[in-house]
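Scrolling down, you'll hit the structures one after another.
Read-outs throughout are calculated quantities, based only on the coordinates presented, and are distinct from any laboratory measurement. These numbers come from a predicted model, not from an experiment.
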Structure 1
Amino acid sequence: MTNYELMFILEAALEQEKKEAVTETVKEIISADGEVTKVDVWGMRKLAYPIQKKNEGYYVVVEFKANPDLPKELDRRLRISDAVIRHMIINKDEK
């Protein structure tokens, strides 16, 4: 299994329950074929630049272990989610 890190930014206007639900959904997707090692919720932060005319976002960082095909599926599902503004998955094992 390979170590990965996922950071995603949710819309600031969402209710807290919806933010938690999206985070739980991401953890469930990962747990189906991998293992979540750490979840770090950064909370509300100012964006470096406006995205979709928004200046703030809700940041979440998830570290996980998975097979190489899981990040592709996770990327596809995050891309179609309306709540996620931006996301990035990195391979922590690559040098």
Structure 2
Amino acid sequence: MNNATTGAGERLIIRRKLAAKRERVWRAFNDVNEAVQWSHPEGMSTKDFTADMRVGGAYRLTMVKPDGEEYIGMGVYREVTPPEKLVYTCKVTISWH
């Protein structure tokens, strides 16, 4: 089931059911080597990814389009309950060189 809603404060909630064990999905989020393989839209790549996966910890990644334009994604972890729940903020900005 997919459920996306927007409301005051530009809040977006996305819920997905995946055909994978929780531990596997958790590893895809907290193993940097795995996260760089999927943490970008189709047609882009992830140049770098750092994460401090604890409540109050931050993450940052740089996504790159084929033409070299970069997008910086960053946020803060709000809830971390392995392997059941991960809540984090997300802000994406364009990086001009």
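log10 I(q)/I(0) by the Debye sum over Cα atoms at q = 0.21, 0.27 Å⁻¹, for residues 26-65 alone was computed and gave -0.61, -0.91; which structure, 1, 2, did it come from? All intermediate terms of the calculation are to be shown ahead of the outcome.
Details: 1: -0.69, -0.82; 2: -0.61, -0.91.
Computed on structure 2.
Which structure, out of 1, 2, was helix-only ellipticity at 222 nm (-39500 (n - 2.57) for each DSSP H run of 4 or more, over all residues; to 500) derived from, given a value of -4500?
Values: 1: -10000; 2: -4500.
It was calculated from structure 2.
Once relative contact order in percent (Cα under 8 Å, 6 or more apart) is calculated for all of 1, 2, which comes out largest?
On the way: 1: 49; 2: 17.
Comparing 1, 2 by relative contact order in percent (Cα under 8 Å, 6 or more apart), the maximum is at 1.
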